[in-house]
Structure I
Amino acid sequence: MEFQPIQHLKDTQSEPDHRRIPIDRVGVKNLRYPIQIRDKARAVQSTIAQFELTVDLPHQYKGTHMSRFVEALNEHGPTIHIDNVREILERLRQKLHSQKAHISFVFPFFLEKKAPVTQGVGMMDYTFHFAATADGDQFDFVATVSVPVTTLCPCSKAISAYGAHNQRGQVTYSVRFHKPIWIEDLIQLVEGCASCELYSLLKRPDEKAVTERAYENPVFVEDLVRNVAALSDREPNIRWYRVEAENFESIHNHNAYAVIEKACEPGEPA
């Protein structure tokens, strides 16, 4: 099929809007794109991220140009690196003539973990979320990891003649930092604060070990967020954090929940 030469086309998006109402964010969502993440064990890890790209729209414009968001992403090649984030934001601001630009993407991150006794190797996946904003000379970057853990109830252990109820929990840990931080270090920090960490591969000796480990380390949901907060307070690279824990209770029809958020002065430990 032969296409006709491009002629002058009407630019409806650039026409004036007489309602004079600015839009905080406009852009594209659910755009899947390959990315590479720095990995302690293998230098880089390739994965697929789901992107959201937005900018502010001044009141005088009717609409934004959606194709330019994808163009800004494509300009950095077939694979996006975390190091490109600030460049992408600046390019969005230039192409869309905006004051603010936002980028947000979610992706699975995989760690190779050995079972505690048999040393069987399995792959554990964690969900990571990066969100960044460029506003004039200001740049904000927040990293969030969701870590599944095991929690065992201290009250149940204290009052029961034998056993104690335990359940899977989910910790959502967000940080702002002074210098780049390893994803693996954030995961390790969270897992060490729970009754026990999770594994993808467990044989019977491993199952015995993790069950007993959880029983020896009971934590309420309150303990879990406090444990993470205490370690965050001692990490000078972290300048802000938010730790959120939810236990998917095994003997209740509701979940237990707790959250701590804390910021510090610029250049000072949390």
Structure II
Amino acid sequence: MNIRQVRKKIKSVTNVRKITKAMQLVSAIKMKKAQAAAIEARPYQDNIDEIIAKISASLDAKYSLLLNTDDKAKQKDLVIVITSNKGLCGSFNFNLFRYMTRSGDWKNRDFVVIGKKAATLIPRFGSKVIADFSSNQPQNSVSAVFQLAIDGFLKGEYKNVYMIYNRFYSVLKIEPVEEKLLPFAYKTKAPMVKEKIEEYLVEPDPYKIIDALLRSYIEEKIRNAVIQSEAGEHSARMMAMKSATENANDVIFNLTLLRNKIRQEKITGELLDMITAKESVEVS
């Protein structure tokens, strides 16, 4: 390898570094926006969680069809999968797909996808994608996804409805999770829920508000999952681009050393040629 080739490689890697650095900055800005959206949505999510927790022990199946399991329903599940539209985000999508392959039977599941990566991969496993809501603004599709899932469940086309997505904990911690949406069953976490239930008075009659409340709760869970996935995607892409930028810096450093070494060898060779020529003239 000559010095010209090394310089060409340095220039090429430098251009790559500029691109990855720019993508890192863009992803960082998008991540902050996604985190801000999650923070803004948190008060509503916390309040509706508290309401559901207070009344969960007294929920009766007669209050809402969302609480019932239809014995006549087909032995098939519907799964809502949330992924990214684009790549270059490290293992963000790979970890989710690996989790999916371990967690369920693909043949007895139909899928609703939010994200082009899921729309591309799922059919390769022989499963059916009944709806693709991939877009640059996935939050705009939440209501349509929710309505599709509710209709399929109430008509008996699906026995259960699940949701699989990447939950965002921090920039360094993003984990795939699976949540059961329908039939609805709330898992109490706080030990003092019983006290809250005894103090909680439902007005008007629970029969009139439970169904609407559960629908709002499930739709909000889907929306929150989309927000979590977006924050995780931009975090993963930012970290991937940061790693790529650091690797490019290492490559440039090593290529620069190689260039200097080749140049030094060339200069040394020229000096030796001059000295040899001078000594030959003096001897003669």
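Suppose distance in nm of label points 7 Å out along Cα→Cβ at positions 168 and 248 works out to 0.4; of I, II, which structure was it derived from? Answer for the origin of the read-out: I. Largest in mean projected area of the Cα convex hull in nm², for residues 144-239 alone among the labelled structures I, II is structure II. Here helix-only ellipticity at 222 nm (-39500 (n - 2.57) for each DSSP H run of 4 or more, over all residues; to 500) was derived from just one of the structures I, II, and that gives -7000; the source is I.
When volume of the Cα convex hull per residue in Å³, for residues 16-175 alone is computed for each of I, II, the one that comes out at 162 is I. Here percent of Cα pairs over 32 Å apart was derived from just one of the structures I, II, and that gives 39; the source is I.
Comparing relative contact order in percent (Cα under 8 Å, 6 or more apart) across I, II, which structure shows the greatest value?
Working: I: 14; II: 32.
Between I, II, the highest calculated value is found for II.
Here, each number is a calculation from the coordinates, and none is a lab measurement. Model, not experiment: these values are computed from the prediction. Cβ atoms are built from the backbone, for glycine too; each structure is taken alone.
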